[in-house]
Structure formats: C-alpha cells, structure tokens
Structure 1
Amino acid sequence: MTGKTFFNTIANSKVDILQVILDILEKNRWSYCIIGGIAVNAYVEPVVSLDLDVVVAAEEIDLICRAVEARFKVECFEHSVNLSSPKSSLRIQLQTDPRYRDFIDRASVRTVLGYKMRVASIEDVLQGKIWACVDKDRRKSKRQKDLADIVRLVEAFPGLAEHLPEEIRKMLL
C-alpha cells in the first residue's frame with residue numbers, strides 16, 4: 001500500500017482531496033507552506049493527522065477561496081479559512097495569522113506519505129507547535145497533541161531543544 005493510498009483510506013476519501021489542493025496551489029503558483037502535524041511528519045516518523053494546515057500569502061487568500069469554492073466548502077474564521085469536502089474527512093485550514101507568513105520563504109519541497117509539498121523549515125514547524133501548545137484558547141487535547149509533536153521533533157533533532165521556552169521545558173520534565 002502506498003503512502004497516498006494509506007492516507008486516503010484513513011481520511012475516508014472518495015477523491016484525493018490533498019492532491020487536489022496541492023495541485024491548485026502549484027498550478028496557480030501561489031506561495032504556501034505546510035505547517036502543523038503533517039509538516040511534523042515531513043521530519044519524523046509519521047503519525048496520522050486529518051488536519052492540513054497551510055500558510056498562504058495574505059494577498060492570495062481571496063484568490064484561493066474563489067479557486068476552490070466549486071470543490072470545497074469555505075468557512076472564514078478569525079485566524080483561518082477552513083476548507084472541507086463531503087468526499088473526504090481531511091480538514092484544510094488556511095492560516096491567516098500573520099506570525100506564520102515568514103515561514104513561506106524558508107520552506108522547501110519535501111515528500112510526506114507520497115505527496116510532494118512545500119513544508120515549513122523544521123525550526124518554523126517547531127515554532128508553530130510552540131505557539132499552538134501555549135495557546136490557552138485551544139482545547140487541552142489539541143495542546144497535548146502539539147506537545148507530543150514537539151517531543152517527537154526534539155527527540156529526533158536534539159539541537160532543537162535550545163529553541164524551547166521555559167514554559168515548554170517544564171511540561172517535558
């Protein structure tokens with residue numbers, strides 16, 4: 001079984017929605033990078049995530065929404081635009097939080113479960129996970145997953161530990 005087949009089976013996909021969104025981004029040459037759990041999977045042993053977190057250039061958000069509205073349900077929130085499809089359990093979240101914008105310039109193409117995509121640098125993926133982990137507005141279960149992702153990254157790349165704030169270090173003891 002290929003990585004793509006595995007991912008689409010887990011996501012209950014009738015259509016390869018992940019490939020659809022990647023193709024739309026690439027075809028239009030829109031600046032983007034993947035962050036979050038799927039980005040963590042680009043650097044360490046994969047763990048299943050049905051969330052695709054994408055940073056896009058601010059000026060391209062409206063263009064992207066118009067380009068995908070025929071295939072995806074588009075919902076706008078304070079710090080994201082969420083895309084979903086009845087053909088898959090994959091949840092796509094376009095991040096609008098400006099803290100992530102510089103991640104795009106440092107991203108590189110990596111392969112995750114058979115998909116080639118632009119992924120944030122490992123330091124930026126870690127930083128995004130730190131922000132998510134300390135965000136008290138997030139559900140505790142989500143913050144625990146973020147902490148687990150931080151641990152996975154630091155175990156595989158011990159030098160990343162120097163980037164951890166004291167608040168996270170205390171959680172790891």
Structure 2
Amino acid sequence: MKNIKVGIVMGSDSDLEVMLEVGSILEFFGVSYEMTVASAHRAPLLVHKYATSALNNGMKVIIAGAGGAAHLAGVIASFTPIPVIGVPIKSKTLDGLDSLLSVVQMPPGIPVATVGINAAKNAGLLAIEILATCDKNLEKKLVEYKKKMHDEIKVKGEKLQKLGAKKYLSQK
C-alpha cells in the first residue's frame with residue numbers, strides 16, 4: 001500500500017501549469033501526493049482504474065482539474081468514496097465558465113467540492129483542511145499558515161493607512 005495522501009489528476013497535460021500550484025501547497029505542508037493525467041473522455045478506463053484503486057492506495061483526497069467539458073472530477077467521484085475537489089481550468093472559448101459549470105453542477109449523490117476557475121492553490125488548501133481534521137500536526141501547521149496570512153494583511157493595511165493609496169502603489 002502506498003503512502004500517498006492526495007491524488008492530483010488532470011484531464012490534459014495542458015492543465016499542468018495550473019495544477020502545479022496544488023503540488024506546491026501540499027509540499028509546503030509536507031503532504032505526500034501523486035500527479036497524473038487521465039481524461040474522462042479520452043481515457044475513461046484509466047480514470048476508472050485510478051479512482052477505484054485510490055482508496056486501497058491510501059489516498060484521502062483527490063483533486064481533479066480539467067477544462068472544457070470538465071467531467072473528470074464528477075467521474076472520479078462516481079467511482080470512489082474519497083472526497084473529490086474539482087478545479088475548473090480556464091478554457092479558450094468561454095474563459096473557464098464552461099469548466100466551472102461542468103464541475104459544480106453534479107447530480108444528487110455525487111458531491112464534488114469545487115473551487116474557483118484556476119484556483120488550484122485553494123484546492124490544495126481545502127485538501128489540507130480535510131486532512132487536518134484527523135492530523136493534529138497538520139492542523140497546527142494550518143493554523144500557523146492562516147495566522148501568518150492574517151499578520152501579512154494586517155501589516156499591508158497599516159502601511160496603506162500610513163502612506164496613502166498613491167504612495168503605497170508607487171512602492172509596490
């Protein structure tokens with residue numbers, strides 16, 4: 001049995017640039033993952049095999065990114081009890097709206113958590129939050145991450161108030 005906590009799947013290697021953000025955030029938190037390409041339409045048997053073996057491979061969350069028809073996350077969710085997070089990838093024709101609607105409009109009984117268009121970082125963070133529900137060390141890291149984010153925003157707000165908008169922007 002593998003010790004992979006998160007599976008990252010994309011419908012095409014053209015989605016890799018966006019989906020690398022998932023890997024980066026998981027690496028930051030020290031969470032193991034694997035990444036692959038498996039199209040719901042062009043290679044449905046690969047998707048079936050991946051989804052049905054994920055639980056036995058120790059995966060706890062699957063993140064699926066796809067553009068266009070973007071059925072990958074839903075197809076995976078239909079084959080596994082593992083939580084699935086969908087990342088709609090921006091497409092050339094409809095700026096990702098087609099992808100977003102394909103991922104978010106799942107029928108009753110097949111839930112897919114959906115993040116914003118190209119919001120792979122948020123998908124990674126959501127996976128961390130799911131995993132942290134039963135991992136105190138990961139929970140601690142997540143609390144520290146959010147505190148750091150809070151502190152950085154607070155400093156920016158104070159700087160903006162001190163300098164004013166024009167001077168603040170000129171220093172960026």
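I have -12000 for helix-only ellipticity at 222 nm (-39500 (n - 2.57) for each DSSP H run of 4 or more, over all residues; to 500), calculated from one of the structures 1, 2. Which structure is it? Please report the intermediate quantities before stating the final value.
On the way: 1: -12000; 2: -16000.
Label of the originating structure: 1.
Say we calculate percent of Cα pairs over 26 Å apart for every structure; which of 1, 2 gives the highest result? Don't skip to the answer; put the middle values down first.
Values: 1: 26; 2: 35.
Largest one: structure 2.
With distance in nm of label points 7 Å out along Cα→Cβ at positions 30 and 142 as the yardstick, tell me which of 1, 2 scores highest.
Working: 1: 2.1; 2: 1.6.
Structure 1 gives the largest value of distance in nm of label points 7 Å out along Cα→Cβ at positions 30 and 142 among 1, 2.
Hey, FRET efficiency 1/(1 + (r/R0)^6) of positions 94 and 150 (r between Cβ atoms, R0 = 30 Å, to 0.05) derived from one of 1, 2 reads 0.85; which structure? Spell out each step's value before the answer.
Details: 1: 0.85; 2: 0.25.
It was calculated from structure 1.
Quick check for you: by FRET efficiency 1/(1 + (r/R0)^6) of positions 54 and 102 (r between Cβ atoms, R0 = 25 Å, to 0.05), which of 1, 2 is greatest? Display every interim value, and only then the final one.
Working: 1: 0.95; 2: 0.75.
Once FRET efficiency 1/(1 + (r/R0)^6) of positions 54 and 102 (r between Cβ atoms, R0 = 25 Å, to 0.05) is worked out for each structure, 1 has the highest.
The value 10.3, 33 for Rg and Dmax of the Cα atoms in Å, for residues 62-109 alone was derived from one model only; which of 1, 2 is it? Don't jump to the answer; show the numbers that get you there.
Values: 1: 12.2, 33; 2: 10.3, 33.
Label of the source structure: 2.
From 1, 2, which structure was distance in nm of label points 7 Å out along Cα→Cβ at positions 22 and 134 = 3.3 calculated on? Please list the in-between numbers first.
Working: 1: 3.3; 2: 2.0.
This value belongs to structure 1.
For distance in nm of label points 7 Å out along Cα→Cβ at positions 6 and 70, the calculated result is 1.9, so let me know which of 1, 2 that is.
Numbers: 1: 3.4; 2: 1.9.
Label of the source structure: 2.
Every number here is computed from the coordinates shown, using simple stated rules; none is lab data. None of the values given here were measured: they were computed from a predicted structure. Cβ atoms are built from the backbone, for glycine too; each structure is taken alone.
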